[in-house]
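All of the numbers you see were taken from the coordinates with simple rules; none came from a lab. What you see is a predicted model; the values in this text were computed from it and never measured. Cβ atoms are built from the backbone, for glycine too; each structure is taken alone.
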Structure 1
Amino acid sequence: MIDSYGRSIDYLRISVTDRCNLRCQYCMPQGGVQSIPHQEILTLEELLRLCRLFASLGVRKIKVTGGEPLVRKQVASFIGHLKEIDGIEQVTLTSNGLALERCLPELQAAGLDGINISLDTIRREVFTFLTGTDGLPMVLSSLQKAIESGIPVKINCVPILGMNEEDIVPIASFAQKGVKAVRFIELMPMGLACRFQGLPSSVVQELLKTAYGPLCPSQAKLGNGPAQYYKIAGFHGQIGFIDPMSHRFCQSCNRLRLTANGRLKLCLAHEAGADLKELLRDPHYSDEQILIKIKETVWQKPLQHAFEQVPEEGAQANMFRIGG
């Protein structure tokens, strides 16, 4: 698919659930939230129908996300079915790691192409404070087992001022220990994240240079997104930076998001999109009519994000509602 700005759209991020087994302070309220009613969540069969349609329009790569995708039953089987769709070249998964270890055999059998594990700290007390769960040992065990499984693993870390600066250097060291890449992602001012101040990529880079020496730009393409990668001497894996706040990369955006309740979302910072669930569940709508709606919606994809225009808390949905 090509949007109105000439960008090729070939990457779809699917949220299979809005539920999560963590309560991260920059994402989900500590008191909990009202989950989307079960009947409003797309069934796996509905998701597969949509994915076949997206594949026919040129989508080649799919990321399965949440919430925490592994809290949804049969997600490994769903991934296996995604791998069978004509045209789909790659299926990857994001996870917070809590349930990953027990799911790894099924994910391997399904042919999963990669796992992104979220890890903002390696200090147990900070992890518990940030996530509301004393789950760091389980996450680190899952990380090690994932590395041993042979599935390519990336770590995603969100640097936050006053929270995890001292974790940045040790987390980067996982790129010496079998991880394909460690990526540092600038905090985006969405929902509860507006209460915190993220660290710019430039600050993180200086911390890493001081600890490990020069960061050498890499031309390697390690994923489907906008990360810029660097090599560090002695590291097998690479270090990546995703910096939507300090370096706007919207001109190369290739992605769409599908929420768990069937909304096609064109950009994190805009409400533009379409309710595909309504069409899926209306017997009068054929696949051809849904394809037309998808193409019309993608044509409205905004030129660039507008995070700087929505600084107040609650201006947008939290990430667990959209798909990380």
Structure 2
Amino acid sequence: MDRRAVGGSGLRVSTIGLGTADWGTVIDGDIAAAQLASFVDAGGTLVDTAAHYGQGRAQRTLAELIDDVVPRDRLVISASAGWRPAPAAAADNSRAALLSGLDATLAELGTDHVDLWSVAGPDPTIEDEEVASALEIAVRSGRARYVGIRDHAGWQLATAVGHAESIAGRPVAAQTRYSLLDRRAEAELLPAADHHRVGVLAVSPLAAGVLTGKYRKGIPADSRGADPTAGLSVQPYLTRFGSNVVEAVATAADGLGTSPLAVALAWVRDRPGVSSVIVGPRDIGQLTGILAADDVSLPAAITAALDDVSR
């Protein structure tokens, strides 16, 4: 698996990142261990986690695998702080909350630093200077090697860069949803990231699995879409527009002799400014298909056709 620089920084990550949002819930420790081992064996390095993932169990699950399954120095760990889980479900970007969240993550992971630490979302109640100071402290104290943002708009990214006290606290990464079924980031965030040399980490590149084609003939009983809670992330993509895009992806896959998953993933992976695509497979079989897709490159004509149908 190739590795890319994150924006203009010295941080390098694998082109595919392993998400842990379901670790500790849908994915138990044994499956997580198998996923992590296979991912690293394939050349993967970027592992994305957060305190609220897996109903608060994901970081603990990852901690149990570090060194026992994969050495810490083979991982690029991305984490975040600032998001209060349900029932509050809101941002708290006060310096106290951000740094306390970082310390709690380090303690739970059993490590002295994370490689990338991000502010989980915007908080209009906190001054930008206060957030910037927390990012600065995180890097200067050695608790984070690099910092970034998640789920911010383009103007918020520009503001975060502008308020950085020094290069140490300057965001180098912007994590956002981006797929053939969700190209909203192209309107503002991607141009801002390009201008400020910030790398994009694309989340949900398969649109909650819809772009794999599994929902073309209905909702399989064992799929994410059949789950009353997880299915909420699938429903927005099950539209006429979504169906048209999925059919175009399937047609391209047939022509290339590969899978719809590979086509959809390659499209996002190779978009300008994207440093890595973060996937959240639910079992080892899904991960195997994702890792195999890393070898697929789309011809320019197919890329253009997919651009057109998904615009």
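Assuming 19.0, 62 is Rg and Dmax of the Cα atoms in Å as calculated from a single structure, say which of 1, 2 it is. For Rg and Dmax of the Cα atoms in Å, the value 19.0, 62 is produced by structure 1.
If helix-only ellipticity at 222 nm (-39500 (n - 2.57) for each DSSP H run of 4 or more, over all residues; to 500) computes to -11000, which of 1, 2 did it come from? Considering all the candidates, the number was obtained from 2.
Here the criterion is FRET efficiency 1/(1 + (r/R0)^6) of positions 160 and 272 (r between Cβ atoms, R0 = 25 Å, to 0.05), and among 1, 2 the highest value is seen for 2. For which of the structures 1, 2 does the calculation of distance in nm of label points 7 Å out along Cα→Cβ at positions 232 and 296 return 5.0? The correct label is 1.
Which structure, out of 1, 2, was FRET efficiency 1/(1 + (r/R0)^6) of positions 72 and 152 (r between Cβ atoms, R0 = 25 Å, to 0.05) derived from, given a value of 0.30? Structure of origin is 2. Can you spot which of 1, 2 the value 22 was calculated from, given it is relative contact order in percent (Cα under 8 Å, 6 or more apart)? Corresponding structure: 1.
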